[in-house]
Structure I
Amino acid sequence: MPQKKVMIAPSLLAANFLEVGKAVKMVDESDAAWLHLDVMDGRFVPNISFGLPVIRDIKKVSKKPLDVHLMILEPEKYAEAFRKAGADHLIVHIEACPHLHSNLQQIKALGMKTGVAINPHTPVYSLQDILQDIDTVCVMTVNPGFGGQTFIHHSFTKIQELRNLINERGVSTLIEIDGGVTLDNAKEIIDAGADVLIAGNTVFSAKDPRKVIKKLSLCTKP
């Protein structure tokens, strides 16, 4: 069976916010599949990032699908607003959604791809009864809230467990990895079962970000 290229989703949180337009243009001209946008409310995570107005302006110029990661409480209150702002994929945290099935049905009804993020302490089996309704599982491989953290090594085991569960259920859910992705560990992450790599500092701190995105995208998966 031929190998497939991994998808790369650069995280705008690591970009220079005085030059966001240039950062979006760089991603558009690169081999990236998606543009990843982290929304933080200062309640679910101990940080505040950006919100609807920024995403609305990015959508006007971005050619890549917007992969919007809501690190917020009560995401159901804002799902429609994020769709109107331009989100193509909407990721909510299982830890913030006591009625996750309802959240996912809402996202689907609004015409977006569904995503569920799980924090480092959340076991993979918590997804077993909802996996068929999820387009992408975002495995947090650092504690959410801040970029530049080191990849949590135990995450390799979680990725493998999730890949096995997806294969057992026969669903097409993608595995997206968020946190601590580097050129040094990308191949091992892919070999563990990941489909999408979110890369922030690794991309935006590089002298040639597009070259780094290309190198990451050339990692192959079975």
Structure II
Amino acid sequence: MVEIGGRPILWHIMKRYASYGLNEFVLCLGYRGNMIKEYFLNYEAMNNDCTVRLGTRNQITYHGEHAESGFTVTLADTGADSMTGGRLKRVEKYVDGDEFLLTYGDGLSNVDIGRLLDFHRSHGRLATVTAVRPNSRFGLMDLAPDGGVSQFLEKPVLEGWANAGFFVLNRKVFNYLSGDSCILERDPMEQLTKEGQLVAYRHEGFFFAMDTYREYKYLNELWDSGEAPWSRGNE
């Protein structure tokens, strides 16, 4: 619920999906999930003009229509202490169809969701994860034996790939999940890998997770500048 440009980061993630026509959401709530429930339960009143009729025949009339009209948001309590796999298992009953998309609540990206879906459908396996090249959080140096600096790189792009979330999963993945202590990124993903059922979609574009105040400031600066890479102009 930390805000970027006056809107929770969760809202920004949902808007990215909605810009590709995906507007049915299941939110896996845990610690302080009541804050997210309150945000969506009050969404109409806080984002529209409204007329309130008081008394025993109370009624609320909303005027106008906000840009999120048509969103379907299921707010599911998945336990305060559940791990990622446990949370996902708890919402199985709310997931329709043979495939669904999954992501975390703290990362913004300009990943092309349409191409990601096409890629997943093209390989025919159970799971696709979006992979990005991570940046070092620190500047790196090459040092000579005498301590002299032979090369200085300010926060370079590291070798290898990192999990950015933005999964596409076949519902058979639910069979790889167990109880609340199940961590999606461990046994389930490791087993899918062993079986050749996990494929990575390489994303060379923008991805940024908000874990610190510095990252919060950076994302807000991008938004305020009008150059937020994750926005498709549908706000």
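Derivation of every value follows stated rules applied to the coordinates shown; laboratory data play no part. Please read all numbers here as calculations on a predicted model, not as lab measurements. Cβ atoms are built from the backbone, for glycine too; each structure is taken alone.
For which of I, II does Cα extents along the principal axes in Å, for residues 79-174 alone, calculated from the coordinates, equal 37, 34, 22? Here the read-out was taken from I. A value of 1.7 was derived for distance in nm of label points 7 Å out along Cα→Cβ at positions 167 and 199; which structure in I, II was it taken from? Going label by label, the one that fits is II. The value 1.19 for Cα Rg over 2.2 N^0.38 Å was derived from one model only; which of I, II is it? Considering all the candidates, the number was obtained from II. Which one of I, II has mean count of other Cβ atoms within 10 Å over residues 63-70, as calculated from the coordinates, equal to 11.1? Label of the source structure: II.
When Kirkwood radius over Cα pairs in Å, for residues 15-102 alone is computed across structures I, II, the figure 15.3 traces back to II. Suppose you compute FRET efficiency 1/(1 + (r/R0)^6) of positions 7 and 127 (r between Cβ atoms, R0 = 30 Å, to 0.05) for every structure in I, II: which one lands on 0.90? It must be structure I, since only it matches.
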